[in-house]
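What follows draws every value from the coordinates through simple rules; no lab data is involved. All figures in this text were calculated on a predicted structure; none of them were measured in a lab. Cβ atoms are built from the backbone, for glycine too; each structure is taken alone.
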Structure P
Amino acid sequence: MDQVAVVTGGARGIGLACAQELAASGSKIALWDMDPSALAEAKELLPQAETVTVNMADYAQIEAAVATTETALGPVTQVVNSAGIAGPNTVIEEYPLSDWADIVQINLTGSFYLLRAVLPGMKERGYGRIVLIASVAGKEGNPNASAYSASKAGVIGLTKSAGKETAHLDIAVNCVTPAAAKTRIFDQMSQEHIDYMLSKIPRGRFLQLNEAAAMIGWLCSKENSFTTGATFDLSGGRATY
């Protein structure tokens, strides 16, 4: 079976690193992102990749992206959902209502939309590997990041539910909970919040993209034939469970 990998948020950061890891293992790659210029730059690194401009907050766009990907590359067998936004850093009583809605819509509802769009085909074929990118903030909660923390906690719960629903098939749905990595998502955060996150990591440094890609690459492999509905820690020792 040819491996066809969809990587959302695939133009940069963890998403692009995962796409490169999966491509190196022989998968055909579809990079999904809402930034066409970033996709063009990513395609220079992965010239064989299919690129699709898609907003993860729009279910119709996700359905269309699945159809486009499968027409070009074949049935989707691997999914890494790295698309996400951080939002502002402020206390709950001052948190902008529109930012709360946007963050939950993209991070959590977008994850649900993606599962809803790809699982029917995977169930029909009896095979699939899905990794949702959550966050250590979803385990522990970061102050002044209520929407992000809540949305990523929701991703963990969604993973557990989806993993149980598909456990009777050769489908694995897992998530990872990274500590912060130096990606463009830092542009959405205050320096005070970045310093706070670093102070909480016992390793004393931020996550490297290749470290995330190595774990996620294995979770997307055929070898991961037993573990599903699980949360894999990438927090450098921060998480206590």
Structure Q
Amino acid sequence: MLNTVYLYTIRIFIWLFLGSIGWVIVLKYIPVWVTPLVVSRKLDAMGDDKSAKVYKKWRSLDEISREAALAVVASEDQQFPVHWGFDFDEIQDAIKENKTRKRPRGASTISQQVAKNVFLWNGRSYIRKGLEVYFTVLIELIWGKKRILEVYLNVAETGPLTFGVEAASQRYYGHTAKLLSRDEAARIAAVLPNPIKFSIQNPSAYILRRTRQISRQMRALGGQKYLKNL
């Protein structure tokens, strides 16, 4: 009996392992139309308004302003072009700072955020964190930097029921993401840590200040050429 359970467990593990790799390979080539976060936000909204609309439009990296790509890198993960999914210096700094901070500071890279948003559920647990590490390694190996950045720009939550920079650009600026200016892109990046609390359309003094800081960081990184070797 124990041997049978053991064999079935091993088989399930192998199928899940192979299936996860297969799914990552598939998503390298097709748009990521839905994520667990999109489903979660939709279900939450339906509790108050069953007609609640999700704003989400997939665009290839070539159809998105390079300013938007640079803005999220400058704001969220400046080592993105050179790390292999994890920024260990940032992780160590966050551990030290969190010993004295009331609100813990995260150190997730763009790759980690994509792994979490596309493949995993919300919440904090060692199991979810372990799976996040696993999927981060997979997408770094299989997708590469350009695809990771493309997916991030399409799945990141940018406002209430709004996902991706194309949806944010059309909803809040009235034009496509291809036409985003540096200031517009920086403001989108500024709200990413908490797009429910912060607003692109009605920015607070803090968001306006963050927008200016991100714009300065974009210039300090050397502008769009910073991402030319992805």
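Using distance in nm of label points 7 Å out along Cα→Cβ at positions 174 and 222 as the calculated read-out, with 1.7 as its value, let me know the right label among P, Q.
The read-out comes from structure P.
For which of P, Q does mean count of other Cβ atoms within 10 Å over residues 142-149, calculated from the coordinates, equal 20.9?
Attributed to the structure labelled P.
For which of P, Q does distance in nm of label points 7 Å out along Cα→Cβ at positions 70 and 182, calculated from the coordinates, equal 4.1?
Matching structure: P.
Work out which structure the value 26 belongs to, where relative contact order in percent (Cα under 8 Å, 6 or more apart) was derived from one of P, Q.
Derived from Q, not from the others.
If you work out distance in nm of label points 7 Å out along Cα→Cβ at positions 78 and 134 for P, Q, which one comes out largest?
The maximum falls on structure Q.
Can you tell which of P, Q yields 18.8 when Kirkwood radius over Cα pairs in Å is derived from it?
Answer by label: Q.
Given a value of -17500 for helix-only ellipticity at 222 nm (-39500 (n - 2.57) for each DSSP H run of 4 or more, over all residues; to 500), calculated from one of P, Q, which structure does it belong to?
Q
Comparing FRET efficiency 1/(1 + (r/R0)^6) of positions 62 and 198 (r between Cβ atoms, R0 = 35 Å, to 0.05) across P, Q, which structure shows the greatest value?
Ranking P, Q on FRET efficiency 1/(1 + (r/R0)^6) of positions 62 and 198 (r between Cβ atoms, R0 = 35 Å, to 0.05), first place is Q.
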